[in-house]
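For reference, the structures are reproduced in the following blocks.
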Structure I
Amino acid sequence: MTTFYDLSAQNIRGEDIAMADFTGKVVLVVNTASECGFTPQYQGLQDLYAKFQDKGLVILGFPCNQFGGQEPGENDTIEQACQINYGVEFPMFAKVDVNGANSHPVFQYLAKALPGTFGSKVKWNFTKFLIGRNGKPMKRYAPTKKPASIEADIVRALAK
């Protein structure tokens, strides 16, 4: 049976990153987009990362262009926009599909482990998945859920 730690993904610069690198961390996986109404959530995500990074939180951003074509740029453009507009310091990954036949294995795994309103499909940009220090998916959050509103769940996960 596959676990989160068995998976890997290319970071935004094309380097392979094993999810096992995040063993013992609380991980928040988010599918992102630069031209979405929820794009300002990058700031809230960065704020959470800055506040809890030293306590064991890591946020993994996965750009996706499947929802309204709201992430049309290439990886280098996405990376620059995240840094310039929101000061993003958390790891960003190469653009992926989160639904359908070509969906990335990270999202196949998380959507199956934590089904949402649309079952194992991701509803929209900025869907968030919280994973405990043990690598087990804990909770899924809708795109409308602002990062600050999940802080209490992150604090509880960090305490375990």
Structure II
Amino acid sequence: MMIGISACLGGICCRYDGKMQKVNLLEELLEAEKAVLICPEVLGNLPIPRVPAEIIGGDGFAVWQGKAKVINRDGEDVTEAFKQGAKLAYQKLKAQNIQIVILKERSPSCGKSMIYDGSFSGVKVKGYGVAAAYFSMQKIQVYSEEEVPELKRQGVL
């Protein structure tokens, strides 16, 4: 079984700050070629590094409903880039029949439980990122890197 993993968790320096947040527990899946790395923000043609962005007006589900936007710290609306990246990442996952993804928590794309509130003040709120919401709407099981130890314990990974 193949799974999808946020590229930054797999050791790719693609975060907004040009860094990664490698999760060693995922390394063996990559080494065994049981995982595909995706970065919806890069697939949406956003640069590395890039100006930090947060969802204003809700979470990723609200973005897809047209009720919220993704705005970067400079005030630029990057909603369409986030949506396009989510769609392209989904196509990449679907092409490999991937049904499970492990995404970067708190990301405006990949957050699964918590995202930042849109004030650029470090305040976190419950909610999904744009890509995590899209994957969920497409019936892909979404987990965060914080759930990896439990997924391993349960034998899911």
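None of the figures in this text is laboratory data; all of them are computed from the coordinates on show. Everything quoted here is computed from the prediction, not taken from an experiment. Cβ atoms are built from the backbone, for glycine too; each structure is taken alone.
Using Rg/Rh (Cα atoms, Kirkwood Rh), single out the structure from I, II with the greatest value.
Values: I: 0.92; II: 0.95.
Biggest value here belongs to II.
Name the one structure among I, II that distance in nm of label points 7 Å out along Cα→Cβ at positions 68 and 100 of 2.7 was derived from.
On the way: I: 1.8; II: 2.7.
Traced to structure II.
Looking just at relative contact order in percent (Cα under 8 Å, 6 or more apart), which of the labels I, II belongs to the structure with the highest value?
Details: I: 29; II: 23.
Between I, II, the highest calculated value is found for I.
As an exercise: mean count of other Cβ atoms within 10 Å over residues 60-67, calculated from one structure in I, II, equals 22.2. Which structure is it?
Numbers: I: 22.2; II: 17.4.
The correct label is I.
Going by mean count of other Cβ atoms within 10 Å over residues 28-35, which of structures I, II comes out largest?
Values: I: 24.1; II: 14.1.
Checked I, II; max of mean count of other Cβ atoms within 10 Å over residues 28-35 sits with I.
Supply the structure label, taken from I, II, corresponding to mean count of other Cβ atoms within 10 Å over residues 4-11 with the calculated value 24.6. If you can, show how the numbers build up before the last one.
Numbers: I: 16.5; II: 24.6.
The read-out was computed on structure II.
Looking at mean count of other Cβ atoms within 10 Å over residues 12-19, point out which structure of I, II has the largest value.
Numbers: I: 13.4; II: 16.0.
Comparing I, II by mean count of other Cβ atoms within 10 Å over residues 12-19, the maximum is at II.
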